[in-house]
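A.B. asks: Pasting the structures here.
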Structure 1
Amino acid sequence: MQVSIETKEGLEREMLVEFPTSDINGEVNSRLQSLTKTAKINGFRPGKIPMSVIKKRYGGHVEAEVLNEKLQQSYFEAVNQEKLKPAGQPTIDMVDNDDKNIVKYKAVFEVYPEITPASFDGQAFEKANVTIGEEDIDSTVENIRKQNQTFTDVDRGAEEGDQVVVDFVGTIDGEAFKGNEGKQVPVTIGQGQMIEGFEEGIKGAKAGDEKTLNLKFPEDYHYKDVAGKNVDFAVTVSAVKEATLPELNDEFFTKFGVSEGGNDAFRAEVKKNMQLELDKAIDAKLKNQVMDTIIEINDVIAPKALVEEEAKNMAEQMQSQYQMQTQGDSQLQTSLFEDQATRRVTLGMILAELVKVNEITATPELVKEKINEMAESYENPQEVMDYYMSHKEKLAEIESFVLEEKIVDWACEQATIAEKDFSFTEFMNPKKDEEEA
């Protein structure tokens, strides 16, 4: 087998491969010979079919089958021989050849880039220092009460905080669109669950009222066919319900697993859960800084084939999440995720090299510890543990997560860490805090 490599633009390579036709002919003859013993053709006794008949009936199919297998085999042998690391599947085309004793083909593919991770010397990261105050606990307790509020029918116009039950039909230029109807939809005024203007538009409405709302979908709306377009909603109000917050008493505390200690014990449990969420948020923010820096200081080109595959997967996940069907050109859909897919692929390659170069490992003990940590927040932790431990793909996900955590730890050891003080609200709800300011 002869192999020659030509470097194209970027990571693309063109590989020309030649091998003797005899490599195929021998296998074709062997398979046809086997068919003389097993084939069933009318007019011939089993095992007595002449080779000429077998060739006429099956020759073309067998030759194509053997050629395809040989192309795949020789391709992998060639890339191993040339010490190449293909990224994605190749495009293989036969090359016209006057010499019938030679099979020649061209394979075009991308290779993984050579990566030498940059040093973290001189890098600096900011780590949040947050204290949970009594007013933060007060606010969280109030949110918990709102999440458990009950609603009672009232005979008056809808006000802020009321739940309004509506039927609606939306049209764009008089035409219906996907997901344009809703029946008996509960809308709590002030929660922002509908597009801008909808909740404000039903303020003051009573049960039985009908209203027409002239609104506009956001430019970044997840369903692209209606994003940025004007829409008319015909709304019928079925009921207006007033919210009633639950009392902070033993009955309420018991619902959250606090059977003794009253209000003080409940607040302590709330603070404990707030601290858990806060710790996760602090770690996540630090991790994002590290990952952003890894991409910034490493000049790495992502193979187009891997980016396209990742973008395709992301588009399919989003379509499944929103129960959408592919609209129009699938390439247009995947292009929406190209930047994010490029980041994921690029980061994944650099992290893999950092793990290799620095001999970073995720031991079974660390993986099990992480699963146990995750399982603690569930009602039956052991079931969660058993689920992850019995599914290899889930274990692999946790292992990757642990490796990323260890890379963050490693990066922070190389860099400078500066602490910055935040209030709980400022850190956990930065956008809300900015709006109020």
Structure 2
Amino acid sequence: MQVSVENTSALERRMTIGVPAERIESEVNKRLQQTARKAKIPGFRPGKVPMSVIRQRYEDGARQEALGDLIQATFYEAVVEQKLNPAGAPSVEPKTFEKGKDLEYIATFEVFPEFTVAGFESISVERLSADVADSDLDNMLEILRKQNVSFEVADRAAQNEDQLNIDFVGKIDGEAFAGGSATGTQLVLGSGRMIPGFEDGLVGAKAGEERVLNLTFPEDYQNLELAGKTAEFTVTVNTVSAPTLPELNETFFKQFGIKETNIEGFRTEVRKNMERELRQAIKSKVKNQVMDGLLAANPIEVPKALLENEVNRLRVQAVQQFGGNIKPDQLPAELFEEQAKRRVELGLIVAEVVKQFDLKPDDTRVRELIQEMASAYQEPEQVVAWYYKNEQQMNEVRSVVLEEQVVDTVLQKASVTDKAVSYEEAVKPVEAPQAD
């Protein structure tokens, strides 16, 4: 087998492979002999059909099959011989494809980038620390109560946090527009569900009252046809209902699947959940900073095949998340390219760190992570047992732990600053940078 390799770009390889005719004919003959043993042809007993008849009937198909298998096999042999690491399937172009002659074909493909991860010392990380104070716990209990609020019809003017049942008709230049009207809509004042000014304009209204609101849609409104336009809304208030917060009692506690029947026990369980959320938030923020630092310090070229695969994966996820009748390939690739590129780059960089430092998932950390996740359930022991019986789930946990070990490896050399903050600041999501 003859092999030559040409570097057509940083990652693309153009490999010419020659396969001797003798090897091709040997593979064709093997297939014809297998066919002869089981072929059923009128006038001949099974296994007694002359090879000339077999060849006449089946040689073309056997040759096509043999050539396909040989291209696959010889490509694998060639990349092993040349010590290449393909990042995707090759594009194959036959040069000679004639019976009795050597097979020569060109395989064009990308390889994984070869690099050494460096620059750990240039990475700066701010590591937050916080505690769950009693005031944080009190605030959380109020949030839980507000999430379970009930409403009772009240004979008074509407206030913020009241729930109104309304009918409304919206018009632009005297004409009703799509999506601008509704009947029997429940709206909590102050929820921010409607455009600016709509909810404020209903404060003080009573049941049976009609109000006319002249409002302007925001310039960045999601419906571009309405963005920046002025509309007149005629709103009829059907009912005004005042909020009633639930009592912190056994009935309330049971809604959260907590066995405790007293307030102290409930507070203890809520505090545990808050502390778990706090640990996860701090860990996530440190990890994001480390990954950003690794990307900045290690610019690499991404194989197009890997990028395309990741874009397609994100397309499928988007369709699954948002539903509808749209097919994944109908979504523009540009929507996902930036995110896909980051994922692929990080995947390659993290894999290289694992290789460079010979990291293996720590069994103790794997078990600790499973126990941490299981602690959020009523029967944690059953959850732990389920993980250990499910190899796919175990592999996912091992991957998470391995990523954490990569972060720890980087932190040993990075510039780390510890900062004490409040619980609220620690768990607050990092805001995405605004586009220019």
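A.B. asks: 1, 2: which one has FRET efficiency 1/(1 + (r/R0)^6) of positions 197 and 309 (r between Cβ atoms, R0 = 41 Å, to 0.05), as calculated, at 0.55? Could you put the intermediate results ahead of the total?
C.D. replies: Values: 1: 0.55; 2: 0.30.
Corresponding structure: 1.
A.B. asks: In terms of distance in nm of label points 7 Å out along Cα→Cβ at positions 21 and 397, which of structures 1, 2 is highest?
C.D. replies: For this comparison of distance in nm of label points 7 Å out along Cα→Cβ at positions 21 and 397, the top structure is 2.
A.B. asks: Check the numbers for distance in nm of label points 7 Å out along Cα→Cβ at positions 133 and 381 across 1, 2 and tell me which is largest.
C.D. replies: On the way: 1: 3.3; 2: 3.9.
Largest value of distance in nm of label points 7 Å out along Cα→Cβ at positions 133 and 381: 2.
A.B. asks: Given a computed value of 7.2 for distance in nm of label points 7 Å out along Cα→Cβ at positions 53 and 373, which structure among 1, 2 does it belong to?
C.D. replies: 1
A.B. asks: Can you say which of 1, 2 returns 21.4 when Kirkwood radius over Cα pairs in Å, for residues 213-340 alone is computed?
C.D. replies: It must be structure 2, since only it matches.
Just so you know, all these numbers are worked out from the coordinates, no wet-lab data involved. Values in this document were obtained by computation on a predicted structure and should not be read as measured data. Cβ atoms are built from the backbone, for glycine too; each structure is taken alone.
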